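There are structures below to look over.
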Structure P
Amino acid sequence: MTSEAAVLDALRRVRDPELDEPITDLGFVTAVEVGEEAVRVRLRLPTYFCAPNFAYLMVADARDAVEAVPGAGRADIVLEDHHASDQINTGVAGRRGFAGTFPGEATGELDGLRLVFRRKAFVARQERLARSLLDGGLTMEQLADLRVGELPGTAEALAYLERRAELGIDAGPDAFLLVDPAGARVPAERVAASLRFAQTVRVSIEGNASFCRGMLATRYDLPTVVGDQ
């Protein structure tokens, strides 16, 4: 058997794909029950009609994360209070994939959608890190020339590098910090414009996260929780 703490630690690595925050920080995990042969995790979402594709991804990712914990055994992930709970829970448990979970409705799997939101998360994290470096005294010119190996070992930098790795972008010490989601360096003359665009992406993600927290708090009569941005 594993422990509840180990399971929760694994679930902290599962993120809402749209909000780029752990489902644990968002308040989506309501219970963890560790048994001899299986671990049951109960999830909830801010509204009854949250997008089924996002819900499916979180349930499937939670299953994979829990089953990767040594000693966990089978993972039973139960999404509650959602209009597609039964379909999603059954489909994930049976490993049917998204198209198999919603036959006649889904036209394919969710790899493309996941990639879109990973790119958005990367852009937002890079902008946040760049702004903190500028606030710390770097000039735009210095930022344009900055290499990954020169980054401070902060939690913000580590989170950014994690998003970078998810896209397969070079994170070696000699790689330039400012790159686009395809890994191409942002030219010095485009840095300011690139950061302005990235700021709109970040603000959109953070605004959606704040809205979802408020909806969850209202739905379940909870105190509003501010996440770790």
Structure Q
Amino acid sequence: MNAVLLLAGRELRTYFNTTWGWIVLASVLLFDGLFFNVFGLTERPRYSAEVLEDFFFYTSGTVMIGGLFLTMRLLAEERQTGTLVLLESAPISAAQVVAGKFLGAWGFMLVILACTSYMPALIFVNGKVSMAQVAVGYLGVALASGTTIAIGTFASALARNQLLAVVLGGAFTLVIVICWFLSRFTEAPLSDVLAYVALWDKHFQPFMRGRLNTENLVYFGSVSFAFLLAATRALQARRWQ
């Protein structure tokens, strides 16, 4: 466990010490602020809860995309620069490497999410929303971003360079996201399976409305675990090559 935390701390510091980390942070906050200002704070009267829902809707998209760009360098850059050999020869397992890398990237994304907290706070100027809805909404965004980072970690473990890593991660994420759309054009039981697999529609929207249930928590946790396990297997396979 100490090795995982040390690697996660190293990864987190790397984001703060490199231009790339600050570019991702600034880009997510910029687009999140633009979307909130244009689509959330409109001139027509709206319920505060609806404005908050829109905020979490657009924030989920920006952090998921930002998460993919964070993970493109996790393992692919280490392989590209030759430093992955040092990790592979260190007395830590592939699972510890993957877990540490994932926690470091997710920790940085949580920092970015914390920086967006001023936007929901603006709703309280002229409106009122439940703090429970704010908390549950942020939990949903954090879980969605964590799942995307897990997908990106798997893509980074497969790819030989950073560009291929972000392309693969984007492709995997897009397939899972659009499953809800495909479910509308298929019949049961396939439509039910596609609707359940979909990353955003069925499992994220309840968080936007302040509804918390075990099924959605299990979904995000299991999908993240599956991709992290796949990343571990990919890393182990490369060690034997």
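FYI, it's all coordinate maths here, none of it is from the lab. The structure presented is a predicted model; accordingly, all values stated were derived computationally and were not measured. Cβ atoms are built from the backbone, for glycine too; each structure is taken alone.
Here is how the numbers come out for the structure above:
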read-out: Structures P, Q, by FRET efficiency 1/(1 + (r/R0)^6) of positions 105 and 161 (r between Cβ atoms, R0 = 30 Å, to 0.05): label with the highest value; value: Q
read-out: Answer label among P, Q for the case where helix-only ellipticity at 222 nm (-39500 (n - 2.57) for each DSSP H run of 4 or more, over all residues; to 500), calculated from the coordinates, equals -26000; value: Q
read-out: Entry that produces 26 once relative contact order in percent (Cα under 8 Å, 6 or more apart) is calculated, selected from P, Q; value: Q
read-out: Structure (P, Q) behind the derived value 0.25 of FRET efficiency 1/(1 + (r/R0)^6) of positions 33 and 113 (r between Cβ atoms, R0 = 25 Å, to 0.05); value: P
read-out: Read-out mean count of other Cβ atoms within 10 Å over residues 97-104, computed value 15.1, structure in P, Q; value: P
